[in-house]
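Got some structures for you, see below.
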Structure P
Amino acid sequence: KSNLGFGFWVLQVTMVLYEVLRLYTPLTALQRKTYKPMELGGVRYPAGVVLTLPLLCVHHDKDVWGADADEFRPERFAEGISKASREAPAFFPFGWGPRICIGQNFALLEAKMGLSMILQRFSFDLSPSYTHAPFPVGLLQPEHGAQVRLTRLN
């Protein structure tokens, strides 16, 4: 057991959850429609244009996240979301702006509670038959499922 306390554990779990959401974002893209003529990034768009932000590309962009963008490094979130990437904003697992997911805080809290309850009672590892193959079909999911072996702790 760590002497660093519960707050440090929650910070570590939060960093892990953020990194999982960055690498395996449930939403593969965000779409917005221009409601009036506007300019974005030096490009003029008329009203009614649907703009798509490909989240999988943004969350894996080496220019934004660094040369290790495809690696699992939760510590990149040690100083919070705003300092995790070279460009802000660049982390959109729950959307962005006025249409951001209303349940994001609840979802993160539930994930932390669920993990803490599981980790108190079980250790787990991936089945030897697991093949890593993320598959984007609207929502990102494992193409062959994710078989996990749970072992009860004494």
Structure Q
Amino acid sequence: MPTKTQFRTLRLTGLPPAPSAAPLYELLFEDKAKGALVRDIQDWSRHSIAPWTLSHAGNEVGVGGFRIGFAEEGLEVLFHFVPEVWGQGLASEFLNAALEYGRGELREETFFGFVDPEDSASLRVMEKAGFAATPDHVDGLQLMRSS
């Protein structure tokens, strides 16, 4: 039975997290891969909100989507891409479409994200999408909020 596509942009297709995404999670999250995938599958099962497995040109290239922000107001938006596709504009394409999806399909207006303060490319992607840095850091990551 085919899996229903949950998210699509011009170049990306997003599917719900599944055990078959384990190799991608290992590339992106290394020693935290198994726990991240289990959490995402459980969140999808419980809430139908969790990061999608993102494919481009038939290849799994990233993980991106939402988490319910129990400690923060709104939905957490996140994205992680394999290095082979960095610099192709996929993160910006994903983030802009995800925010549109969140506002339309999920009826949410408040979004936040966490970014490594040393990751200037991801900081710039977030800023271009209307996020601003807050003074807060969590586990060394910069908290950014949609403005």
Structure R
Amino acid sequence: MKMRIFLIVVLAVIIAGCAVKGESVEMSKACDAGNDGKTLEVKGVLADDGSVFCSNIGGGRLNCGFVLLESPGSDKKMRVDIEEGTGADTVSKLESGYKKEDIKVRDDAGNQIALNKDVVRATGKMSIVPAFKENPQVCTMEVYKLER
């Protein structure tokens, strides 16, 4: 009986630890240099920005690049990298010559997100490289969770 209670408590702690939480910030503040390395939650509209490029530079997870817009058609945006996969919080593998309708991004419940339309809350780790000389600032979120 004690062993069963112990295992239930351990399992509950493990599950709670898997729930990714981030500090909720406005889009306008997300790319502040002080947010580098932090886990943030940012609300916006997911878009493909004309094309989707997927890679695993550095041998990590296979990420596909999208943009998170403050609102549909907004100039205020940030790059978000979403893992390629088949489950929740992923984008389906895109074959060569894909069409826009082939892009399937899923939220944390596994439901498809309508690009350029659905408002989502993206949670992930920020990577911010400050502007240097003529090079602009680079601001990217590696997404762990997409909620509606």
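Using the calculated result 13.3 for Kirkwood radius over Cα pairs in Å, for residues 23-94 alone, pick out the matching structure from P, Q, R.
The structure behind it is R.
Of the structures labelled P, Q, R, which one yields 17.2, 66 when Rg and Dmax of the Cα atoms in Å is computed from its coordinates?
R
Only the coordinates and a few stated rules stand behind these numbers; no lab work does. From a predicted model like this one, the values you see are computed outputs, not experimental measurements.
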